[in-house]
Each structure stands twice: as structure tokens, then as C-alpha cells.
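Multiple structures are listed underneath, in C-alpha cells.
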Structure P
Amino acid sequence: MPERADRPQEVQTVIELPHDLAPSPEWTSEKLLVFDAVNGGPYMADVVGHFADAEREMTIRLGLFPGLATRVVLPLSYLDSERVIPGRTPHRFKCVCSGGPVDPSKLTQAKLSGQTAGGRAAISISEPQLTAAWPQEWPRAEAPLVDDLHQWAQREWPGKTPSLEAIRGRITEELLSSASGLSGELDRWGGWAGIQFRATGYFRTDRDRDRWWLVDPDGHPFYSIGVDCVRPNSVAETSGNEDLFADLPPRDGPYGHLWGGPGEREKTLFDAMRHNLVRALGERWFEQWTELCSRRLRSWGFNTVGNWSDIRFCRFAGLPYVWQLRDFPTTEKTIFRGFPDVFSDEYVRSSRRFAEQLADFREDRGLVGYFLRNEPHWAFGDYNLVERMLVQGQPSACRERLVEWLKELYGRIGALNRAWGSNFPGFDVLAVRPLPEDELASDAARADLKAFNRMMIDRYVRIPSEECKKVDPNHLNLGVRYAWIAHDDLLAGADAFDVFSINGYRDQPQADVIARCAEAAGAPVLIGEFHTGALDRGLPDGGLRVVHTQQDRADCYRYYVEQGAAIPELVGAHYFQWNDQHAVGRHDGENWQIGVVDICQQPYEDFVSGARRSHARIYRVALGELRPLDRLPAEIRVT
């Protein structure tokens, strides 16, 4: 049984393995690196592959659950950098690929190490084998990893739910209690009633001499305090993990409706939270869950239902909400990591179809606005899309437009060759064959490729933005939700948005980045995601920002939202997420203790208490009447 430690110590990971492997020309993209691994520590850990060729470096992190025997398969095809988060294999948790691409046949380094947050991890592995064949057998767990309530079975903690009856009793008691009303300083939307802007009946943006604001339908300044994923589910990936569940109902039984979804990828997902709710509450579970969450959000001071929430809940709760549009426009041919062929007519047609879904929302006054998409993987890292397009060499409308643009810019191929230090026989070469990177390395070539890169990104965001406004002129375009601003090319086309959105997994919002985004967009900024998790309850991983205790989590939340409210270009921050993730992990392997409530509907009371204190003072912080909290607990360092 993994040992519980309320305040785990930060110690260097111990890796019992050959650090340095021996790459050779036999290492090709068709081969697999395979080894067995066990994480001997009490918290999640990663075995990390470090790879390098003469040009670039790349790391691949593969998640290991405490004490769970895992056969790790690392396809060398991952080194092409086209995948950022590959799919799962049995017992293996989240995999993240960073950097690259590197050529597996030309590696100068191949090394394995490990990392963990806050534990005494000792990762033991077998001798890695290079093979062309996928394993036919996988290790099995000695005992289920989760109990019949989908809680981590091998660990105890204060507040662990003992039974379905306890879930039922907790929810029933809370629903019988009186719900808290709105503060008299707030209007019906949760806006600040003491200041009046022009009312239009829909959410919009405005600014006074001090700061940007969202403005609610009644014309009052609105600072959006949201929480993402308010929905009655917490799914787990079951494929190859069936042995990790104490109670996994059959697909053809009474709980068959809790399996899968519309997509092929979702067929092996099981909805564990609904499993608990249906068993605890019976046929009216959804109505009771909806009422429970609506009361909680209002009582705890949230004024926005964040991204990826249940649309039925959004419209029942009566709170303002944001919405993620589905199926961002794409094309049959793509450039790099799914970036579409944006100069093709196909992209325009796809954008028109994409915008049509807004027709159902056009008259909804509770909708703050819509996100075009979330965290495009092509924006992870400092990549020039035009360079990747030319190196890969596939024909596309983007390459054709690049050639036309270069002809307009240089006139003759000789002028381009002199500027680039190249020796192309004609412009058509740029459209028909792969080009080596050294032919694109001059300062002039890099400047031209950067300029066209911005043109492609501008078109990527502007065309769907324009089509969306044609269908729905009433609501705010909240942008793309970039994971971070890896380079300023990502600000191309920002003026097409009404609000520029980024996700902000730092200890506090980055005021300089927010100001830069706002200046590029001529619009305010919204943080679509942030979180902090802890290691003293429920799950073995605290996510992207990790602290020791739930009280530390509360203080981190308070620090983040109050520091953010003091930034004049920021109009809101949404916490990710409402529910804890499942211990067995969702489709990509995330199993993070980041929820406001756990999988049994138990609130994290310290976190909730801290959030309520900040929410009660957030407008006075935004107005400059109160100073933001300036105490930040120490994070647990990943080692």
C-alpha cells in the first residue's frame, strides 16, 4: 500500500535503469522501444525519454501509477513531433511529447530518466528492447486500483466516502437546506450593480479610464469568475485497464448507457461519476445533481459556468455561461499537427459549416460568448508552419500561395536566391518538392517565412471568425484559447476576436503577456483555464501546479484570481475544473486531483471556503479599492 504523507518531501527521483541507451541506424520510425516499469513511490511519476539529433532535442514523458506494473511502449514514430499527446496503452497514463522533430536513425543521444512531484519515487524498469512488434501480453494488476465508488482503493484520507448511502444522504441534506441569495451589490447576472454602462441585452466589452470590463446584458461591469466542466461525468479509459476496476458494469446490462459516446475513440470510456449518481439517487439523479450544482455555484460565489459544461445545466442554472464550438474547420490536407490548408476554398467552406452551429445560440442572453477552439497543438512550441510545410514537401494551396507571394515580393528567382543564399532553378521548386532545412536558414529566408507564417495564422482565425459573426452578431467571439503564447506569431489575427483567450497554468496571471495580447487584439483578455492540485486527498497527481494540502490549494486559488483581477486588461479567469478526474485516468491518462468536488460529490471544503472569500471581494480588487492577496504557498517541485 502506498504510504500517505500529508506534507510530502521533495526528493530526487531514483531511476534504476541504464540511463544511456545505444541508438544506431537500426532505430527507425517503424521500431518500438519496449520495457516493463514499476513506480515504487506514493505519487504519479513519469519515465522520461530524452532524444537528440544534430539539429533538435525532444522529450517524451510517460505516466506511471504508484505500484502498478506497466509495459511501456514508446514508438519511435513519436519522434516526428506530429503527436503531442498520443493515445494510451494498458496501465500507462498520460504521454506528452515536447520538442523535436528528431530523426530516430540519426540520434546522438537516447537516455531515460524520471520525474515526480512530492514523493519518494523509485522507478524500476527492465532492459529496454528495440523491436518491430507490439506486445501480445500486458501485465495485470494484483488488486483493483479503484473501489466500487471509483475512489483510489489503496489509500485512505479524511472525508473518503464510505458508501452510496453516504452520497445520497449528503446530497439530500444539502438540497433541503436554504440556498444563499445574491449579494445586494450584484445584479441578476452577477455583475457589479454600482456602475452603469450602456445596456444592449447581451454581453459585450467596454473600458473606462482604468480598465477593460465585460458588460452584462443590464449594462453593469462583469468580471467573469468561472469554473470549467460543470457536467455530471468523470470518465475513465477502460481499454486494457479492465482489471483496475472493482465494479465495471457490462455494456449490455442496466448501466450500459454509461459506456462510450458518439466517437470511435469514446467507445471504451466509462462514465464513473454518473455511475455513482445513478446508483445513489435513482431515476431523478440528473434533476437533483443540476439543482445541487446550481446552488453550489451561486453559494460559493461563481458567476460563470465555464467551458465544456453540460448545455442542459447551463440553461437550467440561469448563470452566464461560455460555450466551446465543435469541430473547428479543417481540410483534407494539413500542414503540421493538424493545421489546415487555410488558403484553400475547402477551408472557407468548412468555416461556413462550422459557424452554422451558432444559430441555436443567437438569441440566448445568458451566453457570454463562444470559444472557437481549445489549445491547438500546432501552437505548442516555437514552430514555423511554413518551414515545416516546405521541409515535408506535400503540395497544398498554402504552398501555391507562398510561391505567388514570393514572386510578388522578389519578381525574379535570381533576386530571391541572392537574398536567401539559395540556388533554386525556379519558383516552382518551392511548390513541388521537399526542401532541406539548410536552404531555409538565411536571415532573409527566415524573415520571409515568418511573415508568411503570420499570414497563415491570421487566415486560420479570421475566416471562421467572420463566418461566425455572420450567423451570430450578438455574442462575443472569445478566441482560440491558446495554451500559452509560445511566440508573437500567435497574435496574428487577434483583432478578429472580441476577447483574446489564453489558458494560464502559472502561479499567477502573467501581466506582461496579458497586456501584449490585449494590445494586439485591441480587446480584453480572458483566462480560460488554470488550476492547482494537492497530494493530501484522493488521487496521486495534482496536475500542472501542485501543492501540499487543500488549504494550500485554497490560498493558491485566492492568490491567482485576486492578482488577476488587479490586471486592467483581464476580464475573468475560469478554474479547471469542477470534478476531480478519475483515478484510472481519462482518454489521455490525466488523473488529477484538481476538482472543486470529488468523484463522490464531496466538496473540498478548504478550497471552497477560500474561493468564497475571494469572490466576495473580487470587484473591489478590480476597482482598486482592495489590494489583492499577496501570499503564495510554495509549490511542490517536479524532480
Structure Q
Amino acid sequence: MSDGTIESHLEEARRFPPSPAFAAQANAGDPAVYAAAEADPEAWWADQARQLDWMEPWTQVLDWRPPHARWFVGGRLNVSANCLDRHLAGPRRNKAAIIFEGEPGDRRTLTYHELWREVNRAAGALKQLGVGKGDRVTIYLPMVPEAVISMLACARIGAIHSVVFGGFSATSLRERIQDSGSKAVITADGGWRRGAMVPLKQAVDEALAEGVCPTVTAVLVVRRLGALLSVAMDDGRDAWWHEALAEAPRLCPPEPMDAEDGLFILYTSGSTGKPKGVYHTSGGYLTQAQATMRLVFDLKDDDVYWCTADVGWVTGHSYVVYGPLSAGATVLIYEGAPDWPERDRFWELIETHGVSIFYTAPTAIRSFMKWGDQHPAGRDLSSLRLLGSVGEPINPEAWMWYHRQIGGGRCPIVDTWWQTETGAIMVSPLPGLTTTHPGSAGRPFPGIAVDVVDETGAAVPPGEGGLLAIRRPWPAMLRTLWGNDERYRQVYWSKFAAQGLYFAGDGARRDADGNLWLLGRVDDIMLVAGHNISTMEVESALVEHEAVAEAAVIGRAHDVKGQAIAAFVTLKEGRSPSGELIAALRRHVGERLGPICRPDDILFSAELPKTRSGKIMRRLLRDIAEGRALGDVTTLADPSVVAGLKDRYEQHEG
């Protein structure tokens, strides 16, 4: 029987210290930062909070009453003012805040002063619609400047925003509006995705039909598609964005907000099927978002920074909007797909706009690998100086491809671990200090106490796998789940209630140097003949093979072993499936990780089922492998992928 330890089989010996030139100019260049932060975490976070502008100072750094924390007690600030107003008195006033490129190729640039003017008018328009402090506003927009403006306008007047990804269905949108009790919705007539128009206003109308969302009294509609798509407008409820802003006051003073006043609700999938409304507040969240922006991304005033996330995800909140703008960055935002109209669109954007910091997801990196080296090789990527990864553990071979093909072997890579619930980065290399290891997220950020523990909450020795837990509160932590504090306690704090630990839901191991290696969600750990085996490590071994671009591994029920390993594999372009390749891949995994880790089943697929944020839906793959009816597929980017896989797997089994 298994003792609950997660076994770790993957060894990685490659090391990449920071170059002397990079270290010499880095924002985080003193190794004493870790010891100083650990010696007095509250003093460390107070120093970071002083980087912000406060309307009233705090009287207490932390009030911790498990599982509830209050940070910077008594302090008052405004998040919008910290992202905009404070930059206007100096040279950033006329600096580009947002560079926007739409999928069709249209472009707009907004300086900090221009963005401030737009946010003032949008905030005034919301006030004229009856929205005030504490009210909720649902934002359902494509990746256009108005998405950022809407978020900052809500923050300016103290309204709590709930951003819903523009690819979600009317049903998903309705659930989130109802749960948050939103008073207003901000949407667009539509947006662009792979050359097609996405009818967003139509989805809003469906979500609000028949009075099922009675709290909504106003809908603001951005004209993105114009004459290309006509939309119905409800005279008593709907207003065009441009008309409402034209009639709004020119100035809207920022509302003084307590550090613990709400900033946003962001819904994340729940294991029960009901989305969880993760609730974040103002002072602590912005403190950690800005601190990590400066130190993890080594942000300089002349950088052009691009995080490819949509604002519908937490990465878009923290590292497209609040972290970068509070730090005075120039932020590139792009509306469309990475392969439209050609597979070099991202590299074209980097070349055209001189991007110097690039932050994207491992699933995107593996897609780029699959498409071939010729696409980045055909573009000038010499402006890049730092690369980042976010969303899930990055396979070492994907890390190496990113390092060589995108970074030209010269750019540090910051592989970051954090969650919607943590609000900001928790584990990451500091690029001026850290020797990086392909596949490792490095050490906890200064002031953060992340540990690897066993089922009792005791720390496990280096090299052993265990459960990722957080030992003390951090500023950007979620405060509760909207309208359901009991679920908040149960989901995050009940497993290690006696020890007062936050359970992150991930498996990990710590090496002898203190670096963390993420092993995937605990729900995805496979129990094979009494051995707890990480799906991520088997996937990484498969991706190491020269023919493989991407792999998803799950454990399926097995009468003898408990679970058998099933692998769904996507090949690089130009490679063909065969029985010989299946045998070679099984042999390769066995040689790399040991015989116990060899997949029982390998099925080749051109695509894997992914959410619209790019995460592989292993739950659906388990449904396929175990012959069950498919679960909820509404969050998939392309539901037809999973249906086709199910048919092929059943034929394979037959």
C-alpha cells in the first residue's frame, strides 16, 4: 500500500546562473533579501507597501485570525490612483501605458495621461448609471483597451468587478452575474477570434433573458465590430459605451478605500461544478502584485512588457493590469489567437513592438514547439531580455526550447507558481540572483513561506514528493469565497486545520538547494501498484522525446494495479504515429523514469482538450479512458476535440 508519499523520478542536472551583466543591473541583486524577509516578514511587506501611495497610513501591518487575514489595517488608498494618478506628475505622464493590437491588425496606444482621462470618464459614466462603492460590475469583453479601462474605472469608484472571460457561454456568464449580484454589465457588440466574430452582446442578452438576473439595471456596450454586426439594444437598460462616456463628467476623484475593501471577485472552477467566487481586497493585493512585478520581472522604465493572458483570468488581473500599471510599465495587449493569420503572429508582435519581457503559458510554448522552429527563427526577437512562464509546471524540454529558440540562450526564464487564490506570484526565480533549473519554479518569493509536507502537515525531507502548503498569511491572499465563507474554510484550510496551513492542492518536491519542483494537481497524481506517480513527470519524459510536442497523462482504473497509466500524445509536425513509435515512447519513459512509469496506453491526437485559458482537461481524459459519460465541456476551447478523442480511444480499446 502507498504511504501517501508522491514519488519523484525526474532528474534534471542543467543549471543556468544569471549572467554578470544581468545581475549587475537587476532590481533584485542582493542575496540577503531572502534572509531579511524571513527574519521579519511583516517589516518586509511593510517596506513593499510603502512603494504605493496611501491616502492614510496603516496602524497595523497584519491582523491574523485563522483563516482570515487583514493586511495594512486602517490604511486607505485607491488602486486606480496607484495605477494612474501617481504617474502623471513625472516623465511617465506621456509614456505609453497600453499598446493595443487587435487581431485584424488595428492598433491604439494610450499614454498614462490618456488612460487616466478615459478611466475618469468611464468611472463617471458608471456613477451616472447608479453604480457606487461596494456594488458589483460584471465585465465581459474581448482583450481591448476598454477591458483595462473598465477594471480601473470600477476600482476608482470602489465598485467590485467580476471579469468573465469573453469565451464563456451565456450560461456561465449568467451563473456569475447571479452569484455576484452584479448591478451592471460591461460588454461589447463582439470581438475577433481566428478571423471570426464572437457575438458577446448576444450572449449577454441570453444571460439576462426572462428576468433571471434581476440585480442588473444597466448594460454598457463597447462598439468593437460596428457595422459588421448589428446588436439589439434594450432602451431601458442598454447604453453605448462611447455615448455614455461622452456625457460623463471629465473628472471623477478616486474613492478612498480601506485596505480591506473589495477590489474584485474572480470565479474559478469548483470540484462540485459550482464556480468559486474568489474574493480579493485592495491594499495587500496591490502590494504583492507590484512587488512581484518589480522583482520577478526586473521591470525597467524602458521595457515593453507583454503578458499574453486574457484579463478574464487572474494572470490578466495581476500581470496585465494591476501589477504592471502600478509599477509604471508599458503593457502590450493583443486581442486574438497566436496562430492567426499565421503561426508567427506572436513573434511578429514581439518584433514590431520591441517587446523586452514576455510572459506566457507552458501550453502555448508546447504549441509553438509543435509548429516548428522556423516561425520564431523568421522574426527578430533580439529585443527580448527576460522570459516568463505561468499556469502549470513547465516540462524541462519545453523550458529548454523556450530558452534557445525564443530567448536566444541569453534571457533568464522566470517559471512562476501561484494561483487565482494566492492573487500574485508565490514561487519564482529572482532573475538577478537565481541559478535556474529547467522545470523548477525555484524558491518562494521573499516573505512567502511555502513548504512541502506529508499528510500530517510535517515537512518532508528534500528529494521526497509531498503536498504544497503555505505556512503563514501573505498580502495578496484571497479573503474568502464570495457569499460562502464555510466553503472557503473547507476547501483551503480544513486539510491541515490543526497546523493552520493553507493547502494549495498541488504536489511538489524540494531539492537539496531549496528549489521547488511542481508535480501537478494532487487530483492528478496516479496510484500505480502502490506507487504515487506524478502525471507531470511522465508527461515531461514523453516531451523529451524528439517526436513529441505535447503529452497529457492520466491514471485509469485497473483491476490489478489500481491505476494504469494512459498517455495522450501530440506529435511535432512532420512526425507520424506508428506502433514502432509507441514502443519507442514506452521504452524511453521506462529508461528515463523507471519501469513502473511506462504508459500502458498511448494514443496519438492532433489536439488535446483544453480550457479557453489553455489548461489540459485531464478530468475529461479520465472520463474517456474509463468509458464514462463526458463531464461538463462548456469551458473547453473546442468541445469537438474531446468527442473525437473519445471515439478514437474506444476504437483503440476495441
Structure R
Amino acid sequence: MRASDHRSCAPYSEYCNAIKISKHSIKTRKSKSDGENVSEKASAERTSSHSLEGKIMSGADIVVQVLADEGVDTIFGYSGGAILPTYDAVFRYNAMHKGEDGRSPMPLIVPANEQGAGFMASGYARASGKVGVVMVTSGPGATNTVTPVRDCMADSIPIVVICGQVPRSAVGTDAFQEAPVSAIMGAVAKHVFLVTDPERLEATVRSAFELARTGRPGPVVIDIPKDVQNWQGAFMGSGALPLPGYRRRLQAVIENRLTRDACERFFEMLAESERPLIYAGGGVINANAAKSMRRLASEYGIPVTTTLMALGASDTRHPLALHMLGMHGLASANYAVEDCDFLIAIGARFDDRVAGDPGRFAPNAKHIAHFDVDSAEIGKVKRVDWHHVGLLDRDLTELLDYGRRIEFQKDFDAWHGEIAHLKKEHCLNYDRDSKLIQPYAVVEEINKHAKGEAIISTGVGQHQMWAAQYFDYREPRLWLTSGSMGTMGFGLPAAIGAQFAQPDRVVIDIDGDGSMRMNLGELETATTYKLPIKVVVLNNYGDGMVRQWQKLYYDSRMAASDKSLHSKDFVKAAEADGFGYAKKLDQKEDLETIIAEFMAFEGPAFLEVIIDPDAGVYPMVGPGMSYDKMITGDFIKGRSKPQEERLDTSEMF
């Protein structure tokens, strides 16, 4: 298993500060004085005989060649004066290496806005597992990518952002379209490089990819002055920055194998358990560890519940799959967390949307085990009895191998019966007799066509939670959403990026009217590149999730959340941007017919659905609350415990 599939053991605050590259801060990978690890040696061997080694190239051409060497096949970005040398280099590279079919090897996809480019790269990375690439100009071009960079940092998504910068002589003079990128991005990125020595440019770009994909994945930003892009120098074909502290931490994780004593203690806890439960987080998907986690769960019959970010890590249709837990998790999943006596957290971080009241989270668990790749997450929120920091896929496989060697067996049939009862007794439900179109019914009907195999992208809000709850996800990387940051406007550009990453998949953007307004301009991007994306806008004429909170906690004072007076015609907007299929669904009796034709349409398709404006997202666990205070609403059966409890508004958001 490659180290590049996993997250690092150190908190990102240790290495997220911007650094300025100078002549003393670089070595090639051929140097062995930096404690070079095995993966670095292999990389050096692969690149030491590059066919272009020694060729005189511009800085821009060097950047593009490194992108090609890194396997980049799509770039998302918007041009401008400070990045033009590199844009021209991309153009020339594509013209020189065009395939027999006329296709460019590294197409540059132009969005309506740089934020869109960032989310496209994020969608590409989430759907493929590869590093997404963004290329923008200086000043506003760079600052428009701040939100996607922070979004990727929060969800551990690997992207590399290449920013043009004003010439070195103009840096710090408030030159036209100058922005202090390293200062701005340093607080929100995994790492930022300002390239001031052109001889270090090649190694910097190569190191940026290493940082983005290894350890705990994340966004890396490279700020390249225009004169550095125009500089002429020899292409080395190999070499990277030393990064000694980072590589030592990464190597410590790689070398930290499960011991026999650790495995023995884990199986002792499992043997003592009657109701074990796996709580899987987004780290399982980032680490490509879903298969090994499924094997462990299947071998011993351990039910699995996932976070929002881990949907698809477990096949949601499996009898022992409990779908999603947390603030808007399924009631059955949350009750299982309440009842379990051994909680096994894998690649999860006990965040506030899952463990709102950490002290009362999994209250009956006699033991909690925690697998992760980031030592900073161990004990950060919830105290655990057993933990291991390492490579998830390898460690879960070795744990299973140990269990087989000792021929571990335990009958959890009674617990399986309880799980089946929870899923049946507390299943999702809604007002099926309403004359208004219910959003749950819309997602259910689309799901019949998608069959758990489509890529689902969302904005943020109620529609996001309905899509998480009511869609099936058979595999990892089918669910793309802004988890930790909760960024409205994410859905459409992320879907575009995902369609480039997985051109043979059906890609569906489930959006809300508020989120769609945020990046409406990217509708044109979808049609410009003839992407068969399916866009659904669940229109409740307002910011639905905000209104739900206002109803619950603010005596229904709808401060700035009601958009019923807005006059946006989404269908006309889609038609104007070239969607061959663009319809509005506002009659319940037409739901099945229109969704069937929408799903069958072969090109870009747009569907606006006018839904019940009072439809809510349930279950709901209020922020800071424990699961026994979960609100299940009018149509989901809850346990006979007090349900609703008001909160101090200082706890909101």
C-alpha cells in the first residue's frame, strides 16, 4: 500500500504555514543525507533517467512537464496576465502531444469563476482519488480559490493550486492584481510555496504533489511569480524539496505496524462484546480502505454505520449497514450507537455533527477502539481505550489476518436481530399522502433509476441531507459533498469535476435553490464541454435548513431566509445556457413520468422541482445534544423518551 493513499500522523497546523523557497532549502531525491525513505528512493529511481533531463526550458514549460509526469490529465482554471506564460505552455504541450483521436492529453477546463475551478478540482479528486489541479492568475484569481482550498483542507481532499503572481521585483509594492497569497492561504491550506528561486521551481511543483497526496491528504498552493515562469533553465527530471520533518512524521506512520499485543487486546475487547459497531469516517475512503473494512465487518458480522463523508464505504443496501449516523443520521443508526457496547472508530474524528455531546456519545460502550492515520485525532474529542495510528488498509488487513490465525469466533446473532428491528422500527418515513411534492419522494424515485451506482453531488442544506439519507451508495467515491465547511455552491462545479474524472458514470447534482444561485454560472460550463450531467434543483423558495432552525429555535422568525419574493426562473436560465432538457416539475402526479424521462435523457439535463416548503430534515439531533434527545419528527418512529429540547441560541452553528 502506498503512503500516498493515507493521511499523516501530525496535525496540519505543524506544517500549514507558508514557506519561502530559497537556495539552501532544496535537495534532489538522489541525496541520501535527509533520511530518505523507501518510497522516495523508488521515486528517484523512476525519474532519474527522464528523457528530457538537461533540456533548457522555460519555468512555465517545466511546470507543465512536471504536471504531465505526475499523471495530470485535466486542469481546471481561469486565465489572467500573471499566469499567461503557464497557460501558453499548457496550450503548446497539448498541441505537441495530441492523440490520434485529436484529444488533448491535459485539457484546461475553463469555469465561470475561479471558485468553480476549485470545486471542480475537488469533485475530480473526490470521485477519482487522484490529485485535482487548479491553475489561476494572481490577485482576485487566487483569492477566489480560498474557499475551495479551505473546503478541501477541512475534508482532507488532495488538490494542487498553481497561482500566477506579479514579478518578484513587484512583490510587496501593491502592484496590479497582487495579493499576498502565502499569507492568505497559509492559514487554510496544508502547505503554501512562494517560489522566489527559479532553480527550485521544478522540485517545488513535484513536492507539492507529494504533500497533497501523502499522509492526510489536503490542498497545496504554489505561488509562482511571472518572471519565474518566464525564466529559462535546465530541466532536471527528478528532485524534490527535503521536507525533513514532514517525511519523518510520515515515515513514523508507515513504520508503525500493529503488534501482536495490540491485536490480542483488540480481539479480547471484541470477545467481551455482545453489540460491537463500526463507526467509519471519511478517512476510510481517503485511505482506499473500504474493502478491508468491509472484509473485517463481514468476517465477524459487525454492523457498520458511516459519517456523512464516508457514505459508500459500506454498501448501504447490506443487511448490517446502518447508513449514516449523526445530527441528521438515520434513527436506527443513532440508536445502534446508543446501544453498542464496543465502538470501533475507523478513520473518523468524533466531530461535532456526530458526537454533539462527546461525554454521552456511545454511552453504553464499555470499550472504544480508534484507528487513524493522524495522531492528533486520538483522544482529541473522545477518550478511547485502544488506538492505532497507521495505514488503514494495511492495518485492517493485518488485524483480520491475526483474527484468522487465532481462529477467532463470536456469535453476534442476537445483535443482528436487534439491528434488523431498529432498521424496520425506526426507518425513514414522511407524509406520503401530502398533495405537495415531498423532496424525499423525489430522491427515492431518482434512486430507483440510479440504483446506488451514480455519483451524487450536492450543495449544502436540506437537500444535502435528503440526498445523504434517501440515496443508496454501493461503493466509495459516489458521494460528493462539502462536509466540514458546509459550502453552498459546491454541488454543480463538483459534479462537473466528477464527470471529467469518471466520464462513464451517471453524475447527478442534487441542489437547492439557494446553493444553485451561488454558482449558477457553471451551468454554461457543463454545456460548453457537453457533459451529460443531471442537475436537480429542489426549490422550496428559501434557505430551508436555516428556516428549519428558525422554526425550532427562533420562534419562526424567518430572518433573511425566505426567498419567495425572488423571481429567478431556473428553467429559463438552464435553457439559456444550452440545456437540451430543462423542465419544471410542480405536480405530484407527474413525478414518476418526468423523472423517468429526465434520467433517460442522454445530454445535460436540468430539472427544477417545486417541493413542500415546510418539509424538514429528520431525524435531527440538536447541536451539543446527545442521541437520546433526537427529534424524529411526525413520521419517523422514535423511542419513548423526551424528544424536543430548546437550546441556548449561543450554541447555534
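Read the figures in this text as sums done on the coordinates, not as results from a lab. What you see is a predicted model; the values in this text were computed from it and never measured. Cβ atoms are built from the backbone, for glycine too; each structure is taken alone.
Quick notes on this one:
- For 4.1 (distance in nm of label points 7 Å out along Cα→Cβ at positions 128 and 496, calculated) the corresponding structure among P, Q, R: P
- For the structures shown (P, Q, R), mean count of other Cβ atoms within 10 Å over residues 88-95 is largest in P.
- A value of 6.7 for distance in nm of label points 7 Å out along Cα→Cβ at positions 248 and 560, calculated from one of P, Q, R, originates in structure Q.
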